[in-house]
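S.K.: What follows is a group of structures, each given as structure tokens.
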Structure 1
Amino acid sequence: MVEFKALYFASARDAAQDKAFEILQIADKQPATMASALECIKVTYPKMKSVLESAMIALNERYCDKDDMASIEIKDMDTVAIIPPVSGG
């Protein structure tokens, strides 16, 4: 089992029921990957699915390529940030 810290910004925070962050667990997946972390988030918060379609994803403050999610390994207590597009003026 791998625990990771999930950070939610803007509409991701709304989808996560106003939580800014939390600790989640990926059970029985070795190695744990970014794809399994995102699946864990989607199972916990079904509304997050639409947010993730356009959000940037960061692992330990580094942006991840969406094409590489299955190969990016998550280690215990890594930080996964969900950063939706921001608009404003």
Structure 2
Amino acid sequence: MPHSLSAAKRLRQTKKRTSRNRMWKGRVKELVKESKKLIALKDAKSPDTVKKALATVDRAVAKGVLHRNTGARLKSRLMKRLNSINKS
């Protein structure tokens, strides 16, 4: 339990930010997972899903939820998978 007003405010801010960060991370994870699944099935919708996932990763990086290197790694790996099915 916080003793000072500023500590109480920091607690409220932390709860709000944690909730927001979890939402963004969950959204990223969900879209990346769906993209990987569609790529594995060689679905025609996979490029659109990957595009949506990349945009979501960029938004999460811009908001500070993900580190920029983490975002770059996720995007790179997704594009690598997508390009591998386009070649074969």
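Computed from the coordinates by the stated procedures, all read-outs in this text should not be read as laboratory data. Just so it is clear, the structure is predicted and the values come from calculations on it, not from any experiment. Cβ atoms are built from the backbone, for glycine too; each structure is taken alone.
S.K.: The value 28 for relative contact order in percent (Cα under 8 Å, 6 or more apart) was derived from one model only; which of 1, 2 is it? Walk me through the numbers before you get to the answer.
M.R.: On the way: 1: 41; 2: 28.
Source structure: 2.
S.K.: Tell me which structure, out of 1, 2, gives -7000 once helix-only ellipticity at 222 nm (-39500 (n - 2.57) for each DSSP H run of 4 or more, over all residues; to 500) is calculated. Spell out each step's value before the answer.
M.R.: Values: 1: -7000; 2: -29500.
This figure was derived from 1.
S.K.: 5.3 is what came out when distance in nm of label points 7 Å out along Cα→Cβ at positions 12 and 44 was calculated for one structure; which of 1, 2 is it?
M.R.: 2
S.K.: Here's something else I'd like to know. To which of 1, 2 does the computed value 2.8 (distance in nm of label points 7 Å out along Cα→Cβ at positions 52 and 68) belong?
M.R.: 2
S.K.: Additional query: If mean count of other Cβ atoms within 10 Å over residues 4-11 is calculated from each of 1, 2, which structure is the one that comes out at 10.4?
M.R.: On the way: 1: 19.5; 2: 10.4.
Here the read-out was taken from 2.
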